[in-house]
Structure 1
Amino acid sequence: MDAPTSSGLLDLDGQSVYWEEWGNPEGVPALYLHGGPGSVLRSGYRQRFDLDRFRVVGMQQRGAGRSVPLAGEPGHDLGANTTQRLIADIEALRGHLGIERWLLNGVSWGATLTLAYAQAHRDRVAGIVLMAVTTTSAEEVHWITEGCQMLYPEAWDELATWAEQHHPGYLRGKAPLVAVMAEVMRSSDREQQIEAARAWGRWEDWHTSIGSGYAAELETTEPDVAVPFATLVTHYWSHHAFLEPPILDRMNLLRDVPSVLIHGRKDVSGPAVTPWLLHRRWPASELVIVEQEGHGGPQMVDAWSRANAAMAERLQPQTDRSA
């Protein structure tokens, strides 16, 4: 299957969000949320589902990918790009597609967004599968933007030096680097935006590459992807994903939701303590730690596929009974 069964742009308060569907229209509804914030919706996610059994929906975050307008462009309202707005976008898409309840899948930032949506709309969630698990807490943001320099000092120094050269008010150790980069990404100077996005991308490549099973690969050097990505990731991280109280403090809302949490022991970007803490507060969760992988990898992807297959076994009878 080379083309989605359906796709479109959902118009929402001056923003249009791209979505697509794959698989069996009568199958178990499932939603996939990509990473980032502000990454692109890549096609490989659909291979993690049996398309004979699932109706798979992929959704692109507002401001990124094929959603319009793109973050960093004059027509994009960055103030309207918050986790609460994304939750509303997801719920609007569910209603638009006529789906009652769905299985949620999220990877990296998509895991955070999945959890935030599920806590807000528990009655719409049939189950959850997460890979490279994050909650985008203040501690996680500090680690990924400052603490990681202990492992990659030369790469962090390159980014911090760039910030010093282009934002004279920045003093390392005195202000969060991510907040400075977020301010630069809001610049009206397009060339500076592009240069900043590429500098940020090089840093991200370093800390996501270890144990991933693939070489470090910049999100892209193309401005129409690099700029929205860097704009959104620094915007969300500098605001701790607009989540107060934090996700971990609200896990009682999901304690009975069946879930699988898949994480790499070597994940430098998001240490395994995050899914472990979630699992301890989530009685209905299963924690899968892949010892030799990091922020993704082939064994983790296989575990992701198996988790969805098991969810299909669990949810298909419910779908049949409601037919």
Structure 2
Amino acid sequence: MTTRQRKIGSGFGATSTTGDVLRGIDLGGRLAIVTGGASGLGLETTRALAEAGAHVVALARRPEEAEEAVKGIDGVEVGELDLADLDSVRGFAERFLASGRAVNLMVNNAGVMACPPARVGPGWEAQFAINHLGHYALVNLLWPAIADGAARVVSLSSRGHQLSGIRWPDVHFTGGYDKWQAYGQAKTANALFAVHLDALGEDAGVRAFSVHPGVVATSLARHIPREEMIANGWMDEEGAIDPSAFKTVAQGAATQVWAATSPSLAGMGGLYCEDGDVAPPAPPAPADGALTEGVREHACDPDQAARLWALSAGLTGLDAFA
């Protein structure tokens, strides 16, 4: 497969921060939506975009807590959204569209990782549903505003996509659950969503990207047992985090902010990014299963992306392009 995945020499890297990638960029008059925008990487994304002049709609399941988190950041409003509940997604979209505003930047940041087995909606596996289907539904429902603003849409994927492609015969793990395979599938779905949304939206001026933020110590890891964190080298026996194993939150949010705003990406789309640049193709998977730099072919294949879009449309009953 011919790939467009190659570094563009952005000048940024693994230690670049949101401040670095936004230096000299004025987002005045722009409206951004950030899911999970009041905690972790989402809060840093909200803060950085707002400080660059954007008006940010920070979406959260618990709006009261979100209001506290964003207090003191000018230019931010909080919206209620539960990605596990399509009625909640539809409710936010209807309220936003009624405001008559256009969306210029959209960062699909919210998600869950390696959670215990759970079902949402009509029996969907929770990681696939929350990380992918909820965002798929939100973008399709907001499409008139996204198209009106010729938006950049950025979806938070992960190097974890290397753990699993889309399990076409059993995307909902009805035949047995593995939390890391489920996470890998969901992160592959985030990357493939960007590939096909970009293909569909390009004529309207909408471009889409997916990103790997790096390893960051946030509440996303709340479902991972302490023993597993120690085994992975993320903390020692006393529970102390090894700072050398993690990016800071400002470094972790930098790539999604860069993908949403960088002039160097003008005319591009459908790409997977990491460390403040377009990611190269991943090397062959090592024998020990370690995750590597780059994107696997299964997460950037346009045929797989179109197939996932059709599956998602069937599951949610939504397709703005039908």
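Okay, here's what the table says:
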| read-out | value |
| --- | --- |
| Structure (1, 2) behind the derived value 1.6 of distance in nm of label points 7 Å out along Cα→Cβ at positions 116 and 204 | 1 |
| Which entry (1, 2) yields the derived value -12500 for helix-only ellipticity at 222 nm (-39500 (n - 2.57) for each DSSP H run of 4 or more, over all residues; to 500) | 1 |
| Comparison of 1, 2 by distance in nm of label points 7 Å out along Cα→Cβ at positions 52 and 188 - largest value held by | 1 |
| With relative contact order in percent (Cα under 8 Å, 6 or more apart) derived as 19, matching label from 1, 2 | 1 |
| Structure from which 19.0, 64 was derived, Rg and Dmax of the Cα atoms in Å, options 1, 2 | 1 |
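None of the figures in this text is laboratory data; all of them are computed from the coordinates on show. The structure displayed is predicted, hence computed values, not measured ones. Cβ atoms are built from the backbone, for glycine too; each structure is taken alone.
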